[in-house]
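Asker: Below: a set of structures, written as structure tokens.
Any read-out appearing in this document is the output of simple, stated calculations on the displayed coordinates, not a laboratory observation. Because the structure is a prediction, the values reported are computed rather than measured. Cβ atoms are built from the backbone, for glycine too; each structure is taken alone.
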Structure 1
Amino acid sequence: MRIFVTGATGWIGSAVVRELVQAGHQVTGLVRTAERAADLVAAGVRTLVGSLEDVARLQEGASEAHAVIHTAFNHDWSRFAENSVVERRAIEAIGATLEGSDRPFLVTSGVALLAPGRIAMEQDVAPPVSERFPRASEAAVRELTARGVRATTIRLAPSVHGLGDHGFVPRLAAIAREKGVSAYVGDGLNRWPAVHRLDAARVYRLAIENVTAGPFHAIGETGVVLRDIAAAISHTLGLPLVSLSAEEAPEHFGWFAPFVTIDAPADSRHTQAVLGWSPQHRGLLADLADPGYFRVEPAGSTD
């Protein structure tokens, strides 16, 4: 199968590309620069240089593919709303190209804001786009499916972990280094679901090969307690572990405070049953015990 993957050199996308190639698929990857394409070319992957704002490139990749997997997103979370608008336009452009065909389209979303305070399930419907819930990927998918596009969603955990991670947990570690303490809020019992990125990549492959209706949850652990994550950071970096009040959190964590305090457990039993998938790699806390885990600083990326 010829598959077009956006964000092909990103944290998730690169793992998805490797999984697809190993399974015998032909992959075209969207990358931001020619320099970033070198590793993909060496692996036999065709590349297109462009961004999520490059509609012509997106439609070129989609028009030549049997299926499309969208993993790209600008992970500068301080500009979450603006980046969500860019992503929605990209999804709409790809969907318009696929409309009228039977070619599947997997779109990446997340569970962090899906059902705060309770366990999120695959059948949960994402809230309407708003200031609190700005990411519009699922809304865009609903609009495409209403027009007959064979689109569905892969929802990721807030922590998609593995060595080289530059997401939520390394963001916490960076703040800990800056402030001199590893902190959590209140009793720290709020939960983040987690998944190893190689396990997440298999969800994408199985979903695109089986082409069943989603959404699917790439969730390996239902919820890891934030206090335990902060404790792991404290141990690895040799910093004091402290509890902050809700009033202290915004000053300490800045724009990241809402993510630190959210309770967002999620279930993946339906995904496991439908796709025949189960997590095979080590869990988040086991990953965080690796001495090399926090060597990579967090950075925004459109991959």
Structure 2
Amino acid sequence: MELRSIELELPDPAGAADFLTGIWGLGAVESDDADRRYLRGSGDQPYLVGLYRADHTLVRSVTFLADEAELAAVAARAAAHDIAVTQVASDDPGAGEGLLVTLPDGAVIRVLAGATRVAPVVGVPDRAVRLTHVVLNAVDAEVTARFAEDILGFKVSDRTKGMVFVRCNRSHHSIAFARAGFASLNHIAFEMTDIDAVMRGIGRLRDVGMVPAWGPGRHGPGANVFAYFIAPFGAVVEFSTAVEVVGDDYPTGEPDDWTWPPNRIDQWGISGKDMAGLGEAERTFRFRRA
């Protein structure tokens, strides 16, 4: 499988789209529906972020792409565990048919087969290529991660004191579950072409008076370079490089494997973290059943 997109419901999709295209660096996808906005990267996915007008802020779904065999395996595992799933046909760009699977905390995972791709965009080095991962806050991250393994067929890559990192292919993590004690969107991470593109992104946001809430730095699990910002529409968004590629023999790390010297929270230890600002923003986008 692979992570494709995240779908958000919010009162002002046009304003969010203006920030994500005009400043953050995504591209707009043509749409005849003013209440829906789709934003793409430079890769071959038709969109990375879907924005839908609503009178609330919610995560509608996180979308993964699968082949028919993978989709059938999800359905079979769900039936074996007596987990209800919903069949769905996507009317978003790329279409596809598949299943909606609800995680224990209420987040909806959409798994689609038969979705179409588009031609990559060339000559846009500062546009995100794709989503590299989505992190969700969990009431109990271990329970949620176990569900992802048992039903979706994912695999835990690493555990830290703060998160459980889960992969659906050879990328170290496409989703992670934060040990938050509540259920909501933690952040959305966009993969840039390289470290220079991450740093130029930081510069673009500084030009409009925005500074990183955390970063630049380099994470431990996944080893990706990062810079986090709190978007004007409330979500935490991350410039990232590609996370580490791992094999089936990758040993699952435990919290004691990921410790830092005093006063450091990443490999570099050069940037502070706006704990209060991030903590508030990470509660903005809840799940329908949370």
Structure 3
Amino acid sequence: MNSRRNFIKKSGLLGLSGMALSTPQEHPRQTQWADGSSLIVSISMQFEAGGQPDNAESPFPQNIQKGYIDLPASTWYEYGYKEGIPRMLDLWDQFGIKVTSHIVGTAALKNPKLAKEIVDRGHEAAAHGLNWATQYTMSYEEEKKFIKDGQEAIQQITGVKALGYNANWLRRGPNTLAILQELGFIYHIDDVSRDQPFIIQVNNQDFAVVPYTIRCNDIVLIEGKNFSAEQFLQQVKMEFDQLYLESKQQRRMLSISFHDRIGGTPQMATAIRNMLTYMQKHKGVVFKRKDEIARMTLSDKNSIRET
């Protein structure tokens, strides 16, 4: 933007040719996406319930004695597939939007009807590991089997091969991207460095990054920081307003994340309804699945490329 260039000029960072001497090369900025939209809203719906280990983290005090099962915590996770995802699926239908569901492989195997329903209703089934294991500590072969088993579980239940990946808490390892490319994935989301998708090279091939968010994420704000649904709504609206303003000068994407047991509660459903109503009133705003965003990014010559 001109203001940034003027700042660089005044700061003495421009050489005789007018090029910045000490800043990285900038990519030419596009104001619209290939489909003509200005701001893309990318919604994630994590399907994790049923894939968690015994005594997984929960709102209950973590003081269960060793050797016992935290039964109340188990019911908290059950809420995700009994109430949370069905409620969110109805919401997406009401607003005519499609989302990406990052599905833990064992969650799909334990709740096959719901996993299949997600795909049958037009949403993307992306991979989220076989379970909650920490994959960045695995060897290459262990991690490849772990990712492949989760991918195959989703395909077995839904009939669809997952093309996108999300590691547990975004913590991938040094081999993860190479493994994903080998297994036919086209993008991952374990990156929070940009507000728009971009392309990287993996195994000397193009691979898309569709950035995630922790700022507009219910597990961070609602569970982690005890935000109310109203506070969550306000934070997401403020994020949307700024990105919509910036979309007049460059491509922008808003990433929002909901988890089955958190985003699917009644109060959050009300917040989501208000949020979607507000966003859909703005011209040039579209909602897309992450696989759609990845394909559009990979096919667009104007996409940002990073080495």
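Asker: Here Rg and Dmax of the Cα atoms in Å was calculated and came to 18.7, 58; which of the structures 1, 2, 3 was it taken from?
Answerer: Working through the options, I get structure 1.
Asker: Once distance in nm of label points 7 Å out along Cα→Cβ at positions 140 and 236 is calculated for all of 1, 2, 3, which comes out largest?
Answerer: 3
Asker: 1, 2, 3: which one has relative contact order in percent (Cα under 8 Å, 6 or more apart), as calculated, at 18?
Answerer: For relative contact order in percent (Cα under 8 Å, 6 or more apart), the value 18 is produced by structure 2.
Asker: Can I ask one more? 0.10 is what came out when FRET efficiency 1/(1 + (r/R0)^6) of positions 68 and 204 (r between Cβ atoms, R0 = 35 Å, to 0.05) was calculated for one structure; which of 1, 2, 3 is it? All intermediate terms of the calculation are to be shown ahead of the outcome.
Answerer: On the way: 1: 1.00; 2: 0.30; 3: 0.10.
Considering all the candidates, the number was obtained from 3.
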